[in-house]
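Laboratory data are not the source of any read-out in this text; all were calculated from the coordinates shown. None of these values were measured; they are calculated from a predicted model. Cβ atoms are built from the backbone, for glycine too; each structure is taken alone.
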Structure 1
Amino acid sequence: MSLLVIEQLEKSFGGLKAIGGIDFHVDEGEIVSVIGPNGAGKTTFFNAISGMLPSTGSSEHRPIPDFGTIKFMGENITGLAPSEITRLGIARTFQNVRLFPNMTVLENVMVAQHSRSRQGVWGTILQTPAFRKEERKIEDRAKEVLGFFGSRLVGYRFDQPAYVLSYANRRRLEIARAMATDPTLLLLDEPTAGMNPRETGELTGLINRMRDELGLTIVVIEHEMRVVRDVSDRVVVLDHGVKIAEGSYEEVSTNEDVIEAYLGRDTDEGSP
């Protein structure tokens, strides 16, 4: 069953078409990689799904795609606010890590669950028994999520501010925060960027485990082709905002249009 279905998605900025009529789907339990050269429209594509397109007009109107529909579990989510999309079960990470640097590791993950908390402002202010009970539950869930990453983010790390973590651990923490929203669909924007080969290998294994052990459906934007090869059930290739290829890793990696998009056309082609 298709969990996410996108039809004829379009978005332009100042006359530049960032997304040009993309059809896309993700089936439940799949890991789909979205690849393409810089400027292909990949992050704009994620922004459209997660309700985070940058504003181009009046502040009174939240930006939405120019055309097309985005359906998640059969519900049209086109134009919904990011908070609404998160509550429905879509979480994401970002190309540039976005953590709360002065909050602890544990707090960074706990805060993600407040989108699903039931205690209101008065419960928080008055520290009611119901609020304290829910807060303990949120803390336990945060520790459980962090434990998925092995020893990297547990123990004394719980109380460390996020800014002291290594770059790789900050990336892991951002993924943990997304996982803590209890998503059905997880969007990972270049999760291995800036990691060394060992760290990249570890995270590749974690992406597979998130699907196999936690049952998550995952869409990954990734430049590292070894990661794409090792995690993907299917690969979609974008170039200049349009889909130019789709299929298995083996199929797209030998596709002439894909090779040209990444490497460019031979400048001597057709010369005498």
Structure 2
Amino acid sequence: MFSRLLLKVLLLLCVFPVRGQWVDADSVLHIPASVRSLSDFAYAGRNDITEVHFESGSKLTKIGDYAFWQCGSLRRVDFPSSVTHLGEGCLKECGQLRRIGFPSGLANLPRYCCAWDTLLTNVVLPPRLKDIGSHAFAYCASLKTMSLPSTVTHVGSNVWSRCSSLEEMSFPKSVTELESYALSDCISLRRVVLPANKSLLGELILSGCTALEEVVEMSPVPPPFDCNSTLFEPDDTAAWTRCRLTVPPTARSAYARAPGWRLFFTSAP
């Protein structure tokens, strides 16, 4: 008798885990409007959740670190506009996740936010986004495109590393920090538009991008590279000869002399 009662209590705790939140028969997690935060690891490892529904009028402001980490059946999340903080790795390794709608007022995407979400194809970024943390979308193998708002100023290291389906990326002029390996090993990438300003660029941003055909850099002054680096591995001669560099016509001679950039000219066939 006692063991049956204990089993019922455990089942209820699974169905009603925190402050009235529950998963219904259709595997939809319901978050009541009164909930203001989700704790670190709140639903980590839960394979019975396919979608998250936030009740109208949500007061939720904070999603904790790794809150939905390794939710293996989760397919879609649209965060309410009230959310202003997402924790590190909050949607990391959600292998069935296909769509994410980020809250409209969010300014920062955390490190490892969606890393290893291998089926992710549809991402709606917030219109006032400023910062994208390192590895935020790394290993998202199905991601083909992403449009960055003109408010983004910082892009961390390895943000799109190993996004093997990504075909094109354009960075707005507002980006003043583009860190190392941001697009490394994106083997389907064909065209990149770098920020049209003279800000320092990170190391080996395009290392391993074997299909790349064009790099566009419209800054009138050739941007320097961190640690005297380059876009590609210096010994990857195929990259410099295969890829076309597009720069302002009036600045062509400056790029032909500039460290890191002159390899496009000296390696040309």
Query raised in the report: relative contact order in percent (Cα under 8 Å, 6 or more apart) computed as 9: which structure among 1, 2?
Result: 2
Report task. Please state which of the structures 1, 2 yields -3000 when helix-only ellipticity at 222 nm (-39500 (n - 2.57) for each DSSP H run of 4 or more, over all residues; to 500) is computed from it. Result -> 2
Query raised in the report: Any idea which of 1, 2 comes out highest on distance in nm of label points 7 Å out along Cα→Cβ at positions 27 and 99?
Result: 1
Requested in this report: Assuming 0.65 is FRET efficiency 1/(1 + (r/R0)^6) of positions 147 and 259 (r between Cβ atoms, R0 = 35 Å, to 0.05) as calculated from a single structure, say which of 1, 2 it is.
Outcome: 2
